[in-house]
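Next up: some structures, all given as structure tokens.
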Structure I
Amino acid sequence: MTTTYKALHLFCGIGGGALGFQEAREEYRGVVGRIETIVGIDNDPEACEDFEIITGAPSVQMDLFSKGQYVDFHGEEPGTDWNEVKPSDLLDATDGVYPDIVFTSAPCKSFSGLLGKDRAKTRKYRALSKLTIRGIKLTLEAFEDDLPSLILFENVPRITTRGKDLLDKIKKLLKRHGYEVSDGFHDCGSIGGLAQTRKRYLLIARNARKVDSFVYHPPSKPMKAVGDVLESLPIPDGVAGGKMHKVPRLQLKTWIRLALIRPGKDWRDLESVDYEKYGLVPLSTGFKSGTHGTIYKVSRWNEPANTVTGSFRPNNGAICINDPRLGCRPRSGTYGVLAWDQVASTVTGSADVHASTCAVADPRIPRLNESGNWIILSEDGNWHRPLTTLELAALQGFPTSINGRPLELSGKSEQRWRERIGNAVPPAAARAIAETMLRTLLATRQTDWLMSSEEIWVQPIKDELEATRATG
């Protein structure tokens, strides 16, 4: 027997949360629970396209700003084709279906440490941060006749400081509507068995009138190394990986810096480099001592990576890796290098440095600020390079191919692809959360009291807890 619960995803992005929910399965007393996506809602039309491709579920493009928030964020009045979303619009988006679970992951940019504190306080970013409570209000009003059993609110950990006033309002609002609320932190890498450390904030609201059982923390899983995830992918820049598996073009000085940074270290490692040893002019970064530690971070192939963010270049926080997969055994006569001032050998049909003399000793040394893709082997024998967009998606736990073709997000902007991937909820972590939700909902359906050795995420109200203890 199978019981299906319905989920609505607000600020759905490319669908990491929804995909994880859809993959979740939990069995309780012979009943299998699963989750079906009603719809995903997001303001970004490209994210909505991605959502449908990745999850197979419908999406609706919808700007959830109030008019005042729109003006504060954009600095101008909306056009005549823009309308402020009402609760009824949310109900229309679900075709009148009332969700059992609502998962919301509102924009976190204003709460993130990657955005300066002063800038986060500006009118523009305060408007963005208010989408957190706006989304909850719309949900409660749209489905007030039959409120969801569970509401999950996910964001960055720093929301508890930068967004404390908003969180207090959200909790009070939920409690006025009969929800028991618990919040805290978890590592998506641990609960999802990922190859990255990804600390997140999660608030869980349990509808006390519908759900009287505990909601438990998902069990921890062994984390993977970066190489465990990436070794099945082809070397970057080939045809097999598709357009998202390309190494970004970087300035030569950036490639040199990455080659000099030891695996596991970041830009601060450059301060101790003996540049005379390499015959190099010191490449000062100009960073201050308080600069974020992920800049120029080179992750180890055999360890989990740092958090995948929406950053685009290595010098603003994107992840790099020491890739060991460059070894080969060339046959005699390959890698021939022509002299610049001499006649070349015969040009053959296999014009490849691996097959013939098809390289040249070019005296035109690139300038340090000239961009390109240079492979510089570090002292550890590996290629220290930025991760490709496809590899970032893989570390987040997204499928790297769909219908037999490499994953390809909508649009043409690599920066936008990376931003959407970095903002996504890892599907494996979402699945772990969903399975503990299912366990709670299935137990409630059979009027059972659920027990687990795991930590309790959401506890019953005090009177319920005392009554439970009194009856053993």
Structure II
Amino acid sequence: MAERAGRLSARQVLALVADDFRELPGAPGEPGSDGPLGWPGYGASRVRAARRTGEQESVVCGTAHIEGTRAVLIAFEFGFLGGSLGRHTGDRLEAAYVHAREHRLPVVPLIATGGSRMQEGMLALTQLQRVARQSALVRRAGLPQTAVLRDPTTGGGWAALGAGADVVLALPGAQVGFAGSRVRPPDADPAAYTAQGQLEAGAVDAVVRPEELRRTLGLWLRLLTRPSTAAAPPPRALGAADLPATGWEAVARARSPRRPRAERYLDAYFTRRVAVRGDRCGGTGGGMLCGFGEHEGRTVAYAAQTGTATRPAGYRLAARLIRLADRLGIPVLTLVDTPGAANDAEAERQGVGAAIADLFDAVASARTPLTTLVIGEGGSGGALALAAPGNTWATPDSYFSVIAPELATAILKQPPEQVPATAGRLRIRPQDLLELGVIRGIVGHETHRAPDGSS
């Protein structure tokens, strides 16, 4: 079953992931009718599809509990005309989204579709606009949408219900792509149209085995449906406890390979966590870890730099994470640790400046509380873009600087032996940052500043 779970029927996949499913009333369709275009044989095809599958349309919509969280589920029946979208499919989808908004429920599309139903022409294609509007209204209502991509997920169904979801999970081996196998270019790389290929391209957050799907969906739904108005507390320091004597010592500590990195901080802070991956623009990773986790019984979103130069995809991923958390009312924790933004030619071609600007905008626009801890290097604007104004903290083995001391020395046309002195003049130690009002406090030390900057 694991290999072909993507080809399970709608009822089978619902039984795989949910308990106590209750179907919502659906449009009955037009049995025997050849549809709005009078397409020869269309009515007979619908009758055969209904007899074969036991369904009256290509989607089954209802409510159920997934590991304790109630949600609206939309399960596509691929056996009914390839899971295609027609007018009455649109009726059912719209009713499901309306029910979700009225009852404040998350939406879980379980997708297996070949796209829009050609026997209904443009009337079928315009159902994508209906779906897009309903999805946007659910998004505006602050409700999460977590899609599961089955085999196949192609055409407008992928674009409107899959790729537009907040979190995108996929089953192994599923065909996923805008172009189906019969319409894509003959020289196309088939790997690009797979769940794994979409994961590597940043369009999917995780590929999940069928036997793990219920548990994974349940965790995602539980984390995404627990808003909170209180800011996340900064993590405790995991490295050195004493403060550096000089600016250059602060730099050396932050650059030490023995210093704790983001993974250790996240593991210590969260009892469980799930990752979002991909910037939805073809990039993944980029020196950033993002996701949602459970801290002291509530959900906190996180965006954490990994100690390397942060690439454009990393900034776009962090902006995506912060905007999603803001819309769901979930507080955000960011961990700053980068020598700076990547500045090679490829980073410029990928739009590093625009990506940093977008992250600045996401942080500045967020209504949900943000908390930042500088855990290592705080390299210039590439680090500042991730920092929470008025609520940034630092560990004793970190620094924050307008520029790397080596680069500042070179710009000033001074010899390399002046680098330590330049580091001191920049006042980049944690205690300097506190005195200057740049940070709110040093974790592990009692002295701190209030949000208004007073001691």
Here mean count of other Cβ atoms within 10 Å over residues 298-305 was calculated and came to 21.0; which of the structures I, II was it taken from? I
Which structure, out of I, II, was distance in nm of label points 7 Å out along Cα→Cβ at positions 26 and 434 derived from, given a value of 6.2? II
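One of I, II was used to calculate relative contact order in percent (Cα under 8 Å, 6 or more apart), giving 19; which? Could you put the intermediate results ahead of the total?
On the way: I: 19; II: 11.
Label of the originating structure: I.
Comparing mean count of other Cβ atoms within 10 Å over residues 74-81 across I, II, which structure shows the greatest value? Working shown, then result.
Numbers: I: 8.9; II: 25.2.
Comparing I, II, the top value of mean count of other Cβ atoms within 10 Å over residues 74-81 belongs to II.
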Parent structure of the calculated result -8000, given that helix-only ellipticity at 222 nm (-39500 (n - 2.57) for each DSSP H run of 4 or more, over all residues; to 500) is the read-out and I, II the choices: I
Value 89, 54, 43 of Cα extents along the principal axes in Å was derived from the coordinates of, among I, II, structure I
A value of 18, 51, 29, 3 was derived for P(r) over Cα pairs in 10 Å bins from 0, in percent, for residues 82-177 alone; which structure in I, II was it taken from? II
Here mean count of other Cβ atoms within 10 Å over residues 114-121 has been calculated and equals 13.1, so which of I, II was it run on? I
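Quick check for you: by FRET efficiency 1/(1 + (r/R0)^6) of positions 42 and 210 (r between Cβ atoms, R0 = 25 Å, to 0.05), which of I, II is greatest?
Working: I: 0.40; II: 0.15.
Across I, II, FRET efficiency 1/(1 + (r/R0)^6) of positions 42 and 210 (r between Cβ atoms, R0 = 25 Å, to 0.05) peaks for I.
Where a number appears in this text, it was derived from the coordinates with a stated rule and is not lab data. Just so it is clear, the model here is predicted, and its values are computed rather than measured. Cβ atoms are built from the backbone, for glycine too; each structure is taken alone.
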